[in-house]
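Following are the structures in question.
Rule-based calculations on the coordinates, nothing more; no lab input. Not measured: the values here are computed from a predicted model.
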Structure P
């Protein structure tokens with residue numbers, strides 16, 4: 001079965017980050033093909049990740065370390081601003097809570113993620 005998991009944040013740390021990483025890993029072990037959309041910048045740190053996808057100039061580029069990939073982690077190009085529920089520090093992004101964002105920033109974030117899911 002092909003499964004898409006959408007998680008707007010990283011795959012390490014606490015809470016839903018760890019949950020989504022472990023869920024994807026378990027699904028791969030169970031024989032499923034997993035496509036995970038998130039903002040993790042180092043997905044190959046996880047042994048269960050076979051490929052990564054990033055958007056360069058609007059085009060999806062996939063790099064495989066094993067073929068065929070059973071788990072591909074994609075990072076949509078959302079720009080520098082990472083919308084968060086609770087203020088925190090994230091590598092390579094300016095984390096800002098949703099109430100701090102302008103309508104344009106929220107729209108850009110949503111549009112980038114919707115486009116990424118369509119590509120996947």
Structure Q
């Protein structure tokens with residue numbers, strides 16, 4: 001239901017995705033309050049299947065508001081994973097959507113964005 005109001009894609013431009021960092025855009029096409037955090041995971045496509053990029057990381061639980069429209073953020077995976085070799089990857093992010101004004105109802109979403117190095 002809510003997932004249809006959310007798009008997740010790499011930013012455009014030559015330096016948007018590099019071996020050490022990537023800039024992505026979450027497009028909130030609704031008037032609902034959405035939040036995301038520092039959490040992300042990387043997967044690499046190997047022989048047609050997605051494999052987790054090790055190590056699995058721990059994150060501080062900070063929430064960032066995702067306003068209506070485009071929200072841009074950069075992930076510096078070089079500090080966590082080192083320089084990524086060439087290949088097809090996807091970044092996994094989560095988002096919480098508030099469904100009512102009193103914050104009693106929310107929906108958690110997990111979404112992915114494919115990119116190439």
Structure R
């Protein structure tokens with residue numbers, strides 16, 4: 001069964017709330033993590049991304065990368081070398097998310113530390 005992946009351009013054009021469309025774009029499995037990894041590394045190849053994301057399948061990673069490219073958040077750079085080289089990086093629009101992603105990371109780390117301290121108490 002093929003999962004429905006919303007067309008980002010369609011979602012942005014047909015919603016009354018821009019925040020809702022942005023959240024729908026980012027809430028897919030692994031999407032935010034892919035963006036965060038690319039915000040901390042200027043360019044990553046498919047295998048490098050997959051290695052940094054234990055548990056993600058090649059199929060899901062491919063779907064997420066295509067969706068993010070279609071939304072204009074990442075660039076796919078293909079070089080016709082032998083073997084071919086494909087790398088991914090954030091577009092200027094994707095780079096605008098860096099501060100938000102860094103803020104979420106800080107919050108996640110703080111909450112994790114608080115939860116660990118509560119378990120030890």
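Out of P, Q, R, which structure matches 7.3 when mean projected area of the Cα convex hull in nm² is calculated?
Details: P: 7.3; Q: 7.8; R: 10.1.
Of the structures listed, the value fits P.
Of the structures labelled P, Q, R, one was used to calculate helix-only ellipticity at 222 nm (-39500 (n - 2.57) for each DSSP H run of 4 or more, over all residues; to 500), giving -17000. Name it.
On the way: P: -9000; Q: -500; R: -17000.
Among P, Q, R, the structure yielding -17000 for helix-only ellipticity at 222 nm (-39500 (n - 2.57) for each DSSP H run of 4 or more, over all residues; to 500) is R.
State the single structure among P, Q, R that was used to calculate relative contact order in percent (Cα under 8 Å, 6 or more apart), giving 32. Numbers along the way, then the final one.
Numbers: P: 20; Q: 32; R: 24.
This value belongs to structure Q.
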